[in-house]
Every structure is written in structure tokens, then in C-alpha cells.
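Structures given as C-alpha cells follow.
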Structure P
Amino acid sequence: MSDKRNGVLIRSLTKDDVAGAAQVVVEGWRKAYKGIIDDEYLDSLDVDARAQGFAECVDDDNFIVAVFDGKVVGLCRFVFDNSFSPDVDYVDSELMAIYTHPDLKGQGIGKKMFSYAVEKLKDKNKHAMIVWCLKDNVDSIKFYEHMGGKIKEERMTEVGGKEYAEVGLVYNLD
């Protein structure tokens, strides 16, 4: 299944997308988390290692990419359960990650991927979704709130051996 709007194609990750998707994530982390996450950790992010992990997700229904002019410009991963947030028992799905190439933010690519993911979750009769975001990542929180999320949870998470606060934004999918 794919969705093409304004020249951006949204579809499942393929083997040809893996390297581009990994590059988007690494560049996205380095820009979005500069000043939030320790620079040493951000500098250690490895595109090849990330690509190896993504290679295991090829053709998964819940790992999508945004493609423009044949190039991966975004990715989104979601799950049809709350296995990564088992203590949040009022949600039945989770948005794991959404990244748009840092140079293309604000052009609607993230919104397209988000909407696509929500439709896939609704197709599976899911009713509530959560997405976790570092509390200091104000720009991403604003995006998730703009998309209808409400902060309802808070927890600590470990990144690169250090603890960071994150908030859980919840969406009613009904």
C-alpha cells in the first residue's frame, strides 16, 4: 500500500531504502537533539549500524518511508500494540519513531507519515496511541500536540548511558 501526495510517496520500507532511512535518522538525531543529548553520543551514531537494524524491517507493514524524487526524506515506525509501554494500559498502539530529513522539516512530510500511520492503526481497530518524546525536545512536542496529542505520561529513559526525561503524548484514534 502506498500514498502519493504532492510528489511525496509514502510506502513500506524496502531494501533499497535502508541506507537512506538510516541517514535521515542519524542526521535527524544530530540536529534535533543537539544541546539535549550528550554530543559524544550524537557523534557516535553510525549510519551503517542503523541500516543493519533497519534491514530486518524491510517490507514490514508498520515501517514506512517518505520518498521524494527517488530519495528517502522521512521514515515512521509504529506498532499494533503497546509492548514498548506495557505500563500504559489504556493505549493499544504506539508510534515508535517519526523522522523527516532536517532540511525538509515544515513541508508537511511528517504530517503525511503521521496520518498514514494513524489510518493503518485504525484499519487494525486500534483506539488509542502513544508516542514518547524527550521532554526537552520542544519542537517535536509542538508537532505532536499540533497533530492532536495530549501529554499524559512522563518517564525516564536511558540514551548513551545517561538518563533523560520523556513525555508520552496520547491520541484518541476513534
Structure Q
Amino acid sequence: MKTSVWPAAVVGLALFAWPAVAAEKVELKDVHMCCDGCAEEVAAILGKVEGVSGVATDKKARSAAFTATDATAAQKALDALAAGGFHGDPGKDKGYAFKDDSGVKAGAVKSLTVTGFHNSCGGCVKSFREAIKDVKGVTGDTAKAKVTTAQVTGEFDAAELVKALNKAGFHVKVKD
């Protein structure tokens, strides 16, 4: 029986020459983390995403860092955080970003109900209120600890309210 090493050598060379997939080092800034519980929840969410490792959170800096196997895994991590009610700034031109899936329409409203945001304690409520206080025309809200839906009242631009909450690290959706 005659065998040839040529096909095995070609396959071996091809595998050796195959470009390695570059890991994505991701640092999110401006993530809502008012307490250790929030930071632990961010870490727990990221820790469950396939392709994500090396998760670290910094409550004081309001940041989370992790390594993703690629941009697809990084996007899955951001999607998981958004589903958990967290938002952050990954920087620009990375190939991944928090999706603008709030459903908000720009324009003046007298009331807007937002839902899905992380809100586990009184510190979260305080951070929520701090985020919306500078939105021109906001006069009140119904935010309560451990309730992930709140109505915001006044006469304000709905898109500006969502933008302020995102900037403060809360991912929200507008409830009809």
C-alpha cells in the first residue's frame, strides 16, 4: 500500500497559515453602577455570554471591561447587558454598539413610560432621577426601587429623555 504525505502537509500548512481571529478588548464607560450589587450584576451578565472572558467592573469609574473572541461575541455581550437594563459607551467605530431599540420618537410629550431599565435599589432610583433632572421640562417621575418601569411627566422631548438615561447607563424601552 502506497501512502503520500503530500495531502497532509498541505492541510497542515493551510491550518498554520490560517489567520488567527483577533480577540476584542472591550471597555465600556458610563455604565450604571451605583452599588456593589449593580457591579456584580454587570459581571454576572457578561460572564454568561459565550466568547466573553476576563470580565472586570469598576464601580467608582462606572466601567466594565472584558475580552471577546471577536466582534460578534462583543455585540452579544452588549445585547445581554441591554436586556439586563444596562447601557454604556463602548467607543466609536468598533463594529459593535448598543442598539437604539428604545422605540422612542423625537418630539414633545407630557408623559412617557420607560421600561426594562436596571433598578434594584434606592441608589438606582437616585441615579435615574439624577439622569432625568436636567432634561428640560421634566417635572416628575414614578420610579421606585425594584420596579423596572416608570412614568416621567412634564413637557419634554422624549428622545432627549432616553438619551439622558442611556448616558447615565440605563438601557430603556418606551412603553406604549
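Assorted remarks:
- Structure (P, Q) behind the derived value 0.94 of Rg/Rh (Cα atoms, Kirkwood Rh): P
- Origin of the derived value 3.0 (distance in nm of label points 7 Å out along Cα→Cβ at positions 47 and 71; candidates P, Q): Q
None of the figures in this text is laboratory data; all of them are computed from the coordinates on show. No experiment lies behind these values; they were computed from the predicted model shown. Cβ atoms are built from the backbone, for glycine too; each structure is taken alone.
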